[in-house]
Structure 1
Amino acid sequence: MTAREAPLGPHGVRAEDALREVVEPPDPYRTAFQRDRDRILHTKAFRRLKHKTQVFIAPGGDHYRTRLTHTLEVTAISRTMSRALGLNEDLTEAIGMGHDLGHAPFGHAGEKALNDVLEERFDRIFRHNLHGVRVVEMLEGDRPGLNLTREVRDGIANHTGSGRPATWEGQVVRIADRFAYINHDIDDAVRAGLLEEKDLPRAELDILGQTPGDRLDRLVDDLIRTSAEADEVSQSEAVSGAFLRLRAFMFREVYLGPAAAREAERAGRVVRDLFTWYLDHPEDLPPGVSEDPVETVTDHVAGMTDRYALRAHRELFQPSEGRI
């Protein structure tokens, strides 16, 4: 018995064409991309996403997004668009589930802090998309790594940054990532009191929609209709322009605003302190997969959740109370 997949359109990637570094016998019930999805789902890195920042560092409320809920939203949006375009939903789902596995604690603030210390001291860089590939190739699993297909690893590597996913499925996840975070970060920013509904740019909302649901519907519908008549995943000029202006507004008012700057300073201090401590005290590190001490420390710090990083920093750098 061989697993079968739904009929695909001309741009869909067929699972039977998927390539792995180490060849494996086929699974009788799951396609190659379904197996990749399941391998990602069962990793420790995926489970840690529930305690990693989306925008707000270790938020106190129960209703703020985390990196895990963001991942689920991206995956759901991506699957809807993939199905409508005749793409491989299983490949799309696997990329969506794995796209943020390489995120450091404290979201982009933590990523920047880790990159800065690596650049300043060792002339190296840290990018969460590239570290995500390292997670699935080296830090999780035993095949070696997870032995994911080339198509899924490409989607993880190129969901952000200057690269372009080789598959339409990867391109769909790349843009769904932006649809999701801009839309849900507006919701969270309003909940946190950083924005009021009246502050949102009216001209852009007149095009995209006044509510989170309306905006997602508009963005998804526009991408499906535009891409169906193009040779790449794309948006119409009107919707793309409005979306980019709304994104610029969010960067100006939320991501780079005063509250974010204070959080970024706090996150940066924690990440830098922990990186330096573990580099100077390798005996405090768990066993790693690299002989390179800088790489080992980077793997450890990048894998931390927000609350674990805050707890470790508190234990290492804040004196405990008690009798002298």
Structure 2
Amino acid sequence: MPDTLKSIAVLTSGGDAPGMNAAIRAVVRKGIYHDLKVYGVKRGFEGLIHGEFREMNLGSVADIVHRGGTVLMTARSPEMKTQEGQQKAIEQLRMRGIDGLIVIGGDGSFRGAQALSAQGIKVVGVPGTIDNDIAGTDLTIGFDTAVNTVVEAVSKIRDTATSHERTFIVEVMGRDCGSIALQAGLACGAESILVPEIPFDLDDIITKLRRGHRRGKNHSIILVAEGAGSAYKLGEDLHTRSGFDTRVTILGHLQRGGNPSALDGVLASGMGGKAVEILLAGESDMMTAYVNQEVTGVPLSIAFGPRRPFNRALYDLAGELAI
């Protein structure tokens, strides 16, 4: 362990994701195990700029591993995008003698982390976002739980769709990435899955619905990622052009909440612990990543590179199974 590393801080930034608390717990307890002083920063970069620090102990993270959300809370921070805001953050860290910072969040959070690293702060990013849209890692904390939340919700919606012989359009999160829609749609047997990566043809959707109706299918589920188009506009057009009784459900922030799945709990714990190990090794400007079923460290810059290609094979399979 480098002689200079005596204390670290951890914060959560951007949208909350199930498993963030497990990651916080791992950072705090791994740090204390290695005789580090660990600080929690409340309200993300906004709290960092304004000095909202509290020293953490073992009891600070007791009984949080199974809880959703983030006990450190989170907030957007436009000020962190400015040089003045970044300098305030650096001053807060140096004033307390903090040698390393762990940032749990998504793309925007990592940009703030990278800005601090460029100015001499030892920083490690931990990818926590339900969208699973960070390059360089196969999974991000919260994605698996969000998919399971959607599958559970659609299961309940399908009961109503069946009872009333309706077509339900269910909108899920995913402005630029359709991973939640794809995996949840395949898992729950959606008749159509609409994602921002692949244009859709309403005529094709109607043809599929009519084909199912002719063989006696009296209900359908269409899963649409928010970035693929307005669910309400799609519902209106579908009803006008096909005559099917159509309803729309927006799942929204429901997908961010809830206790983390076992996979997310294990992933978050592994990533939190790995982040501390990276700082202990004297490294910086890194992020934790889940690659080939192993938690590892990769350069933070990879997070801003090309994302993994959309899984077209899985998308095509979902379409083939929904004939």
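Nothing in this text is a laboratory measurement; each read-out follows from the coordinates by a stated rule. The model shown is predicted, which means the values in this text are computed figures rather than measured ones. Cβ atoms are built from the backbone, for glycine too; each structure is taken alone.
Kindly point out which one of 1, 2 the value -18000 was derived from, the read-out being helix-only ellipticity at 222 nm (-39500 (n - 2.57) for each DSSP H run of 4 or more, over all residues; to 500). It was calculated from structure 1. From which structure (1, 2) was FRET efficiency 1/(1 + (r/R0)^6) of positions 10 and 298 (r between Cβ atoms, R0 = 25 Å, to 0.05) calculated, if the value obtained is 0.85? Computed on structure 2. When distance in nm of label points 7 Å out along Cα→Cβ at positions 34 and 290 is calculated for each of structures 1, 2, structure 1 comes out greatest. Computing relative contact order in percent (Cα under 8 Å, 6 or more apart) across structures 1, 2 gives 24 for structure 2.
By the measure Rg/Rh (Cα atoms, Kirkwood Rh), tell me the structure among 1, 2 with the highest figure.
Structure 2 comes out on top.
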